[in-house]
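Below, each structure is written out as structure tokens.
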Structure I
Amino acid sequence: MISYLSHWNLEFSPYRGLGEAYPAPPFAEALARIQYLVTEQRSLGAVVASMGMGKSTVLAAAVERLTRAGSQVTLVDAFGISSRELLWQIACGLDAQPSMGDGVSRLWQRLADLAVEQGWQQRSAVVLVDDAGQAGPDVCQQIVRLTRLASHANAAWTILLASSPSQADRWPESIRDRIELQITLDPWEPDTTIDYLQHALLEAGRLDPVFTEDALRLVHSHSEGSPRLVARLADASLVLGARAGVAIVDTGIVQAAHGQVTWSAAAG
């Protein structure tokens, strides 16, 4: 790794993980829509996009932005969790002061008390649920109950679910009918991909060009504008370029990197 960084005069790996701070237009639009849901006190929204399009990145950025704006925010992951685990994570994240021995009923009571208190205080709360397409029927039922709980308590709670399109299609009607705004993340345009690749290099301390113009466009073409795949192909290209000892990454290096990246795994 030292030779990789030193070869390109980098302070750190620019593409190891998509940076939340990069203001890609699809991300900025999604964040604006999430802010709208919260400001307008909408109870349920969804971010629906294919794998690798940046759903988790957007949720992480939303946590930071909404917290700065004064909302109480918690981010939970629905992958493989039970109803109790969902309620426990939410209760912890919203400072409902749960105890380790609390069962589902007790956790519900704590959240109900919190909703009444926040309704009286006119404080907003936001629950972001990543991998919500992986939620089982019981967890989906709890999510619907949470929206009803907040409504009955006159609490300004917004729940945002993140899922792939195919998994969102399998949500029960009780959830789909309650979604007030569905936010999609479109693939990056070529100019966005190129700007990100260059922006990340600058952030990592590289001032001189690394990719040729054609190589930048080939990264976009092979990745089809998927942010995760853009980052992975660019990173693989830097690794191969360093091993080859080249001064700049051209289309040949990108093409070779594309042949080595396992795209099916990257997309998942």
Structure II
Amino acid sequence: MIDNNTNQTKPGMTPDRTDTECIPFYRPSGNECALFEAAYRKGLPLLIKGPTGCGKTRFVMHMAARLNRPLHTVSCHDDLTAADLTGRYLLQGGETRWVDGPLTRAVREGGICYLDEVVEARKDVTVVLHPLTDDRRILPLERTGELLRAPQSFMLVASYNPGYQNILKSLKPSTRQRFVSISFDFPPPGIEAQIIAAESGLPESQCAPLVNLAQRLRALKDVDLEEVVSTRLLIYCAMLMKHGIDPHQAADAALVEPLCDDPDVMQGLRELIHAAFG
């Protein structure tokens, strides 16, 4: 799935403006915002590592809006090709025309190109990125004969979940060393409760038990669960509760069912939920 041009700002918004109506909500838990901005100012590509649902994509959206840059998001997958990023010739109105891909558009206009779960893409995709991730900052388009030089405002951002890495899906060291990198994890409990409350509208006092429950569920990773409960799922649960759904039913729908199919494990999760909500 490719979001070809997701501009998260409003017309007339100036760089670095902190208008909360224009900027997607994001609650920092460290110095990640300062690191992102420093990388942007210096023209450095950025790699974000962290588990699913911990806020990587929201963080990029937030920073693109703060910096007033158009954001082109690409959800990487096994069938993603280099042409999907750079562009291809298409038949339009009886004529063959070149159509830019999201990476090329971001370079032309000086935007941010975000490659979500980059390890899922085919290996030939990373080769296209190499000239953009060193001091050359160029994008050769062999099919059109163009050599695009990225403006100072262009930034390449990629992310992946290290927990899913294996011998078949991993970034080559030669690619990883072209990026500066930030490691993400789930926020500390107090901050996570604030995030859930802000996103769902549920009072923070009712979000705290959800966070406590998440801490217990996350301790089951690699024991009973392949993946842990994310902040995203906690927000979904809080949204259901805010709508009037019983906490036990909300947690079952948002936490138990998405995490597991094994009846015995699911029963164990429901016992933890019962202990958390009484």
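Calculating mean count of other Cβ atoms within 10 Å over residues 91-98 for structures I, II picks out I as the one with the greatest value.
Each of I, II could give helix-only ellipticity at 222 nm (-39500 (n - 2.57) for each DSSP H run of 4 or more, over all residues; to 500), but the derived value -16500 comes from I. Comparing Kirkwood radius over Cα pairs in Å, for residues 35-170 alone across structures I, II, the highest figure is found for II.
Looking across I, II, the calculation of distance in nm of label points 7 Å out along Cα→Cβ at positions 219 and 259 that yields 2.1 traces back to I. Of structures I, II, which gives 20 when relative contact order in percent (Cα under 8 Å, 6 or more apart) is computed from the coordinates? The read-out was computed on structure II.
None of the figures in this text is laboratory data; all of them are computed from the coordinates on show. Values in this document were obtained by computation on a predicted structure and should not be read as measured data. Cβ atoms are built from the backbone, for glycine too; each structure is taken alone.
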